[in-house]
Structure formats: structure tokens, C-alpha cells
Structure 1
Amino acid sequence: MEDLIIEGTNISPKVCFEPKRNLLEIGGYSRPENVRDFFYPIISWLEKYRGSLAAESNQGTSREPITFKFKFIYFNSSSAKFIYDIVIELSELQRIGVPLKIYWYFDEDDEELHEAGEELSDMAHVPFSFVEIKQQ
């Protein structure tokens, strides 16, 4: 699988999916004008990635865990639906036996972002590790 790299802006998150390193990361601000157009390629990439990993696991290949990091500063309600879709893709990876480590980063003063991560984790039945970022 090829990497998926999208530079972040003040309205759209940075995406850095590097399957060869077993590292997938998305973060920053997410309030793009056309949320569907922004997130569709990401969801599509994850679906293809899941397909390649399913084929790999059917061959009995064991693998290192994949690390997925959510590092949002802010996301709007339109983005939340697509972030949930990403979490559902991660749950599908777990369902087919792919080992995953999922981290949800949040600022120590941002209880709302922390709660959003907890809700996504609960709704999709996917365990997250929560990482509080302390202000300097």
C-alpha cells in the first residue's frame, strides 16, 4: 500500500498514513468546507488497506500492531460523522484480527475533546488509549 499524506491547514487535518511503518495519524483542525470531499479519499484508503491486511491475514502472516493516532485540536459536527466512519474502519480491522493500538490525544484543558473520544470509542466498541497533553 502506498502512503497517504495530506498536509494540514487551518481548516483541514493533517493525514499521515504510513503502512510500511505501521503508523496512521490524523490531527489538527477539521472544519473543511466540503467535509465529504475531504474525508472520502481517507475512508476509501482505509477500506483498501483493510482489504490488503485481510488478504495478508488469510495467509497466516502474523504482524506487528498498527498504531493509529487521533491528534485533533478541534473538529466540527460535520467532521464528527466521518471521524466515526474512520473508527468503524478500525473496528473492522480488529474484527479480522489485525492488532491495533489506538491513541486519542487531547489537551489537558479540553474536556470536550476528551469526551468526544470516549463517545466514539464506546459507540464503535473500539478501545482507545487516552493521552493527555500538558500545556507548557
Structure 2
Amino acid sequence: MQKCYPHLKETRGSVVNFASGAGLFGNYGQCSYAAAKEGIRGLTRVAANEWGVDGINVNIVCPLAWTAQLENFQNAYPEAFEANVHMPPAGHYGDVETEIGRVVVQLCGPDFKYMNGETLTLEGGMGLCP
């Protein structure tokens, strides 16, 4: 982000970082991963606060999509996978291109320039509060 800052300032660009529901919801067996992802959220909020004056918006997306990494997690840590990864209320895992990527593209466009420092969960309803 620091290396990109001069260009972002010149173009009044956007940054979208990625975090995880593991940090938001305290997922079982994912202490280190959750801590790292929450660090990214903290970094993002500070950058949003400091860079907003330069017209740079910085947001976070917490996605849930079936990827090779999620499959690797399932194979490497079956107990943690079973405790944490469930079918979302949407009835399917997100598609990285159509359901995650398109939202990220929109976050970088002019319609969302006022959104700054926010966490957007794209988890098919997994983040619903009771």
C-alpha cells in the first residue's frame, strides 16, 4: 500500500484489502489466522482515516468462496474445517469472479468513493446475527 500511495493520491484511487470471517466471528482453531486477518482490518481502517483526505478510499472484503485454498484447509485441518465451514444460507459458496470479483470492481468505481474504512462480508449470509 505504501508503494502505491503516490499513484493512488494522484489518481484518487481505491484500495480493497481482504480479511476473513475467521477474525470477525472467532472461528474455532483459527487463532493465528484470525489475528492476522484482524490486523489487516486494523491497517485498512487506519489507512482509510489517514488517506481519505487525499481522495483515497480503503475498504475490506471478507469473502466466502470455494477455492483451492479452502479445499487445502479442509484437507489439512479437517476438525477446524468441520467446526467453521458450513453451507451459507444462500445455498452455495460464492463464485470468485461473479459474486466476489464484481463487487470488488464496484468498490473501486465512482459509485462507492464515499464508502471508506468499511468491512463488507460476502459470505452468502454466514455473517447474519441471531
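Where a number appears in this text, it was derived from the coordinates with a stated rule and is not lab data. What you see is a predicted model, and the numbers here were worked out from it, not measured in a lab. Cβ atoms are built from the backbone, for glycine too; each structure is taken alone.
With distance in nm of label points 7 Å out along Cα→Cβ at positions 55 and 87 derived from the coordinates and found to be 3.1, which of 1, 2 does the value describe? Label of the originating structure: 1.
When Cα extents along the principal axes in Å, for residues 39-110 alone is computed across structures 1, 2, the figure 45, 26, 21 traces back to 2. Each of 1, 2 could give helix-only ellipticity at 222 nm (-39500 (n - 2.57) for each DSSP H run of 4 or more, over all residues; to 500), but the derived value -12000 comes from 2. Match the computed value 0.65 of FRET efficiency 1/(1 + (r/R0)^6) of positions 31 and 103 (r between Cβ atoms, R0 = 25 Å, to 0.05) to one of the structures 1, 2, and report its label. Derived from the structure labelled 1. Work out which structure the value 21 belongs to, where relative contact order in percent (Cα under 8 Å, 6 or more apart) was derived from one of 1, 2. Label of the originating structure: 1.
Figure out for me which of the structures 1, 2 the number 0.96 belongs to, where Rg/Rh (Cα atoms, Kirkwood Rh) was derived from the coordinates. Comparing all candidates, it corresponds to 1.
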